[in-house]
Structure I
Amino acid sequence: MKDKDGKIIYVGKAINLKNRVRSYFHTSADQTFKTQQMVRKIADIDLILVDSELEALILEMNLIKEHRPFYNIRLKDDKRYPYIKVHWADDFPKVSVTRQMLKDGSRYYGPYTSVWAVHQTLEVLRKIFPYLTCAREITGKDARPCLYYDIKLCSGPCIGAIDKESYRQMIDDLCKFLEGRTDPIVKRLQTEMQAASEAMNYERAATLRDQINSIERVVERQKIISGEQKDTDIIAMARSDGEACVQVFFMRSGKLIGREYFILEGTEDEKNEEILKDFVLQFYDEAAFIPSQVLLPTDIEEARIIKEWLNTKRGGEKVEIKVPKSGDGKKLVNLASENAVETLRALETRWKADKDRQHQALAEIQAALNLPEPPNRIECYDISNTMGTASVGSMVVFEQGVPNKKAYRRFNIRSVDGPDDFASMEEVLQRRFKHYHSEQERKDQPGYKPDLSFSILPDLLIVDGGKGQLSRAAKVIEAQGLQGKFALVGLAKQEEELFLPGKSDSVRLDEHSQGFYLIQRIRDEAHRFAITAHRQRRGKIGLASRLDAIPGVGPERRKALLQHFGSIENILAANVEEIAQIKGIGAELAQAIKTQLE
């Protein structure tokens, strides 16, 4: 279903599509407010015919994931969730964090809702299973290892301290650990420790002992909650004020090895059964592992088709979906429900506190600067360079007191030679408002899609740098015909003083106020974004200049090297054969590049 602009607002399916669609347009007191609102906006309907209910289920799920229609139930956050990725196809597998599962021979674990939680998990794992993290080619013949080997966070395959077979066994143990299957690992390590001790290899025996102790310390925190050895996910839900929180407990071989919560959008006026059904579909579409059993608090629609779909995702193995009425299963679902309620309550408290702080901060800034309205959109600009080289301007955008990183932009300075921050700021603002005027000219054209970085003017524009930058910014805004359209201030770097055009005295917010903290955060974010962009540009310039000094490396070959490797470190880490594979570079030039750079 589409609105007048052709935007998809709802995706649905039915065996009898005529009856399903017609039901929306019957006048009925049974229609929810959400449905009534949706029907008012429907301007067009597209139909897709498929051969089976399973195909319809999969297509509906994929379309919702792709278009995120406003009136469908959706997992909150349109970004992908993070996973732990074990690069199993490599001879010496590494472990990394990714947001995308590929069919590349790797093993994936997740999804997790927090990158922080993933890194916390990896920090524990690396102490137990000291896996490889560097970019070296592993031959086992390096003269010396890196620091991580010395501090026991790498097993040293680069110097032959561990062979390929033993290293892969260690990574396989890591995988089993993530799957909650620790008993076979501990038994095998105990056997190896005993053998090492009997062979008087006491250093090896001590290492294995420490590894076993570390595993057992973690396992102690994994509660044994069922005598069944099945792999089970326990799913429950809590709802409050239009929000829905789903809690998932992960039980492997009878042990609770972890839990995650997920927030869903578009759940207003929806039945619990519908929300749970849509969660199951969206969660297991992204999940790296399908258990043999899923426990739910209530029956869901289309359970038969969903089980058929889960069976195919599990490789043909049977998946059970159960609603336990008594016993351990019922207790587990109740436990998950209690956790969902507590999680949602804690989140609501945090959301309210955050919103209250943001509203307070904006109100304090409004009062301090004597603005007619709270500055809901604030843009801040900063310049970063090193002695005038690789100059970059940053534009960061905060809306309702929260950073909108999709609207951030950086500007590589083109017209300024040398370290002239004032002229650089002029160029950045000229380009920003040139984009704004272009957006205004295009907005009446058919199919126009606004660039949300430039199509909207700020309520408050901050230039980092005090009075000097402020006067240059005011000059640009006047020349662009935008004077009086928004507030402009200059922010002194030292004490967070705010300067207004035409006024000699600065404005200072109370240093313990929410408004002060928000101004600081915006300034720090603009500075961070500018520094990051500058370093990236400087790194590319430095790499290009070093490559230019190598005979035989012209613009085309330099470009090919930059595109493939991205940094000097990556070229140095590559072997001659890898460099020689780049288009236009043979073995002889590859050797010359390595020699010159080293």
Structure II
Amino acid sequence: MITDFNIAATSESTEALCSDGNDNDEDGLADCQDWKCLNMKGCCDIPAILLEDDFEAEDCAKVSCDQATAECLERRASRWKWWGVPNPKVCDRALWPSKLEQCYPVGVLGQEQFQLRPGLRVEIGIKGRPEPAGKLEIGLTFNSETSLFGHIDPCGVVDAIRPIVSVTQKRSSGGYQFVARFGQQELDASREVPTSKAEERQALRIYIGEDKLVHYELNGEQFAESPSDRPITATTNQAFLYLVGLGKAARFDDVRVATETQCDTPGTWQKSRVFEAWAGSPSEASWDSYQVYHPDVVAGDNRTIQMFYTGCTRKQGKCDNLKVGIGKVVTQEEGFQALNNQALFFSDQVFSEGAEGLNLHVAVSKSWLRAFISDADNKKKRGIKSFELTSALQVPDGMSIGQILRDAIVPGGENDWDGGGTCCATAVVRKVEGADRQAIERTFVWYAGKGTKDDTWRIGLATSDDKGLTFAKSPRNPVFTEGLLDEFDGRGVTDPEVAWDERRGLYRMWYKAEPFLGKSSIGYAVSPDGVTWHRYSGNPVIDPEGAGLDHLGSPTVILHDGGFRLWVHGKAPSTNPQFRIYSFENTGKAFEETP
């Protein structure tokens, strides 16, 4: 006889219960999905960024290497100490050795120090094929900054770096390879990067696993591992990162050192250094001069972030509904810049009578892009339309947006929960198991809807298995509804933003919460299946008063290795009634051992 014990009352509040694969308290969230587990060591897996440089931040990084000056390197003195003659160069968006004399390599030593322990990882982007006698080398060392000495002679004497762990790029007959070393022991080599791919970024990764061994990867594929009889042991010595090289063709594209020590803190959002991320074009004649709102961010190439947004000109004290447009700006730091001053399209190209507010969201797949667009104010029974985008995130050449728009999610019937209008879609594209147990790509779209007689906004789900061409609404809609009357979202929930967290097997949703009294705020909820949602116990995660704003809405989020970045539109007392776009960040908190 087998007895099935009821463990529903067992709170997930210990390391063991937060890592056993069970939903011990039967609240719908297991292990690291559960709020109560977020401060457990096994769940504190958000990397703390120890050192990061993409060699693109300053204006001098954009100049050609023939025009580069010592100032470009000196601006990074807080991050690097450099040595050798001639000095390496920061130019053309990379760190270049720029030394042809084959006497000694020149390079930089990171100023941040860190302990060798499981979770530590170094990620480097490499471009360019080295000359026959050229090379790049990346490694960890116990060398301090005072043990490196240069010479005015390009072939003078420089104390050698004593590596703990290193990888060397070496030219081969058909391209180049990376050779791993552990101390003085040479390990295996990576696959050859062919000459035809040499100018493409190659992602090199060195990390210490839970097995206390050093693992070496190229483009996600492991090619070497340190000896199993020589594990990394605890040490009080502080390690440093070094980058060195010879030659003029190969260079370091970007670098980051991180360790997984941060705990997820959903309610701990801070204003970004550049809080007002985008205020529209400064010219009063511009199409977005009155206000900008409804942002949607998309991660681009080379660590860029692209943001679509709604903008408008002023007419009789409000937005001109025929001149509400969608624009795009780009950033590699925290503030955005317009590529040009043109709108991608205007509201009257989407809705014949125009709209006071457009809401656009881009669904990204590896092979296709689709935009979902709606009337955010939705004073009429309008649905959500979609259209395909080119790889440049633009309307295809030679076609007007009116020709390529198609209905994606239409309002329901007179008595349906979404019969009064639908808007504000957010999409996740991921591989799931289909009806025949084969992997298929499914598009999940969460959207806001309201009834014909009840104007309370709620959130529903629709899915598509044909790249977003046709959708089926969930029979369990609405999947997320307003809270109790006296709660922060008791008047309605809308503007959903959903991201899939592969690490936790969890959908994360941020949404605009409307109270019966007071100002709108940003709430947070999670779901393992996208249908059953669990509100965060510390909601709202961002309130307007704490942010110094009079209004919050339309959250858009990017999850990255170091945490989260979130943008909203809002009204500051100084800009009211005009909207601007504001930026927040959440990097979690460091794990703390309990006595």
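Read-outs: derived from the displayed coordinates by stated rules, not from any lab. What you see is a predicted model; the values in this text were computed from it and never measured. Cβ atoms are built from the backbone, for glycine too; each structure is taken alone.
Side notes on the structure shown:
- Source structure (of I, II) for distance in nm of label points 7 Å out along Cα→Cβ at positions 153 and 385, computed value 7.4: II
- Among I, II, structure where log10 I(q)/I(0) by the Debye sum over Cα atoms at q = 0.05, 0.06 Å⁻¹ as derived comes to -0.32, -0.47: I
- Computed 0.10 for FRET efficiency 1/(1 + (r/R0)^6) of positions 233 and 409 (r between Cβ atoms, R0 = 41 Å, to 0.05) - originating structure among I, II: II
- Structure responsible for 17.1, with mean count of other Cβ atoms within 10 Å over residues 65-72 calculated and labels I, II on offer: I
- Read-out mean count of other Cβ atoms within 10 Å over residues 121-128, computed value 21.5, structure in I, II: II
- Taking distance in nm of label points 7 Å out along Cα→Cβ at positions 113 and 585 as the criterion, the highest value among I, II goes to I.
- Source structure of the calculated read-out (helix-only ellipticity at 222 nm (-39500 (n - 2.57) for each DSSP H run of 4 or more, over all residues; to 500), -500) within I, II: II.
- Label whose coordinates, when Cα Rg over 2.2 N^0.38 Å, for residues 305-496 alone is calculated, return 1.07 (choices I, II): II
- Value 5.0, calculated as distance in nm of label points 7 Å out along Cα→Cβ at positions 185 and 529, assigned to which of I, II: II
- Comparing distance in nm of label points 7 Å out along Cα→Cβ at positions 177 and 577 across structures I, II, the highest figure is found for II.
- Each of I, II could give distance in nm of label points 7 Å out along Cα→Cβ at positions 265 and 281, but the derived value 1.8 comes from I.
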